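Listed below are the structures to be examined.
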Structure I
Amino acid sequence: MQDEVDGEWNIGFRWLLAVATEPRALVEYCFAWLQTIARHGSGTKISPLRVDLVHPRAHTRLLERHFGCEVHTDPHTTPLSLAKKSSSRHLPSMN
């Protein structure tokens, strides 16, 4: 899922087959993968404005160092928030 609100591009995941809350480690890995793909594809060091996670983490500082932004806990949503201009970056093909 994605949306644009107040100059932010919010990207998240919907776990369609999940019967409980989202898997914590999987969310972290997926966000890290998105950031890696964006950096590799654009050739720039794209960092999110912030990362919102549903559940608090004991290793928040580690996540903040990795993503290069603040990590917040929001019980309603889990987006990776990028600047809106990031959604229009050109990602040249490697082919």
Structure II
Amino acid sequence: MTKPAPEDLTEQEDLAEQQDLAEQIAQLRADMARIAETLAALGQSRAETLRGDAMASAAEKLTEATEFARKNPAQAMALAGGAGLLLGLLFGRR
């Protein structure tokens, strides 16, 4: 039996290390893809929560405004007229 030359062992070791590194890189890529998917799902979930909160708040404010207008119709008309006048002045043609 002949022993392999030292340079042959080094090449074999290098090849094994390269193959191991390639496998580790592939695993890291897969892990990064899973992390990106998780972050995207978290972002979407947070956006849906914020949208729901905003819709609930807007509905509440609309209810409050409607109640105010029913209890104080003269003040509601004055506020609407003032807002219309102000917007007309701001956006009107000159």
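Table for the structure above
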item: Answer label among I, II for the case where P(r) over Cα pairs in 5 Å bins from 0, in percent, calculated from the coordinates, equals 3, 13, 24, 26, 17, 12, 5, 1, 0; result: I
item: Cα Rg over 2.2 N^0.38 Å, for residues 23-78 alone derived as 1.11 - corresponding label from I, II; result: I
item: Given -9000 for helix-only ellipticity at 222 nm (-39500 (n - 2.57) for each DSSP H run of 4 or more, over all residues; to 500), calculated: source structure among I, II; result: I
item: P(r) over Cα pairs in 10 Å bins from 0, in percent, for residues 15-54 alone derived as 28, 26, 19, 15, 9, 3 - corresponding label from I, II; result: II
item: Structure with the greatest value (metric FRET efficiency 1/(1 + (r/R0)^6) of positions 31 and 63 (r between Cβ atoms, R0 = 25 Å, to 0.05), set I, II); result: I
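Values in this text are rule-based calculations from the coordinates and carry no lab data. As the structure is a prediction and not an experimental result, all values here were calculated from the model. Cβ atoms are built from the backbone, for glycine too; each structure is taken alone.
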